[in-house]
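Got some structures for you, see below.
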Structure 1
Amino acid sequence: MNWLQKIRNKNIVFKYILSYYGIIFLVFVIWILFLDDYSYTEHRILNKKIKELEDNKRFYLSEIEKDSLEDKNLKNPEKKEQFAREKYYMKKANEDIYIIEYQDSIKK
């Protein structure tokens, strides 16, 4: 009697696991979980990517919302001038602009 038959005769659980059907079932489970193109590990990687893309989508939708509100505000000429002066430091032809930076606002 070989060692496999001894184990099979001692324990009833091993009797079913080590039968041909049990071995085929274990090979099938291992194949499905790890080796197949649609394996469990591949699904986990794809689900992480989907979550990351959904987070990006939420971020960009909120940015679009902010930009659309800013675009509505820029239709007013006074707001447009204020935006250009604050953001791009634009000036009229006959004026000077002085930018004052405080010590704690300077990036190192």
Structure 2
Amino acid sequence: MKTNGNCPACEGKLSLWVALKAPTPFHIRCPHCRARLSIAMPWLWPFFILVLLIFAALAIASSVAWRKFGIRGLLTGLAGYLLVLLIAELVIGVAFFTFGKFTVKGAGKST
């Protein structure tokens, strides 16, 4: 399980925090050279679909809890949703550094 890597453009160290603070996994930037990075993983899309299905199930469960238990059920469901969101962010970041490979986005293009 890896939580860091190197930028393919400048060889600067990339930490788990870089992946966590990116707005999406497709908008990662090197903090040293500001290069736009993309992630290459053989099973990236099935992984994202699984995460999406988990969050859809949690949203449905929160809705059911709201109807059955009122505001207390809604707040409990939202707290669980936030907890799973935090755990999912950490798992996705660790999966990127462990199984993925960072490449510079648009390296063949001239700017």
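The table below lists the values:
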| item | result |
| --- | --- |
| Value -19000, calculated as helix-only ellipticity at 222 nm (-39500 (n - 2.57) for each DSSP H run of 4 or more, over all residues; to 500), assigned to which of 1, 2 | 2 |
| Structures 1, 2, by relative contact order in percent (Cα under 8 Å, 6 or more apart): label with the highest value | 2 |
| Source structure (of 1, 2) for distance in nm of label points 7 Å out along Cα→Cβ at positions 26 and 90, computed value 2.8 | 2 |
| Distance in nm of label points 7 Å out along Cα→Cβ at positions 10 and 58 from the coordinates reads 5.4; which among 1, 2 | 1 |
| Per distance in nm of label points 7 Å out along Cα→Cβ at positions 50 and 82, the highest-valued of structures 1, 2 | 1 |
| For mean count of other Cβ atoms within 10 Å over residues 34-41 computed as 16.0, the structure of 1, 2 it came from | 2 |
| Among 1, 2, which structure scores highest (criterion: Cα Rg over 2.2 N^0.38 Å) | 1 |
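Every number here is computed from the coordinates shown, using simple stated rules; none is lab data. These numbers were taken from a predicted model, which means no experiment stands behind them. Cβ atoms are built from the backbone, for glycine too; each structure is taken alone.
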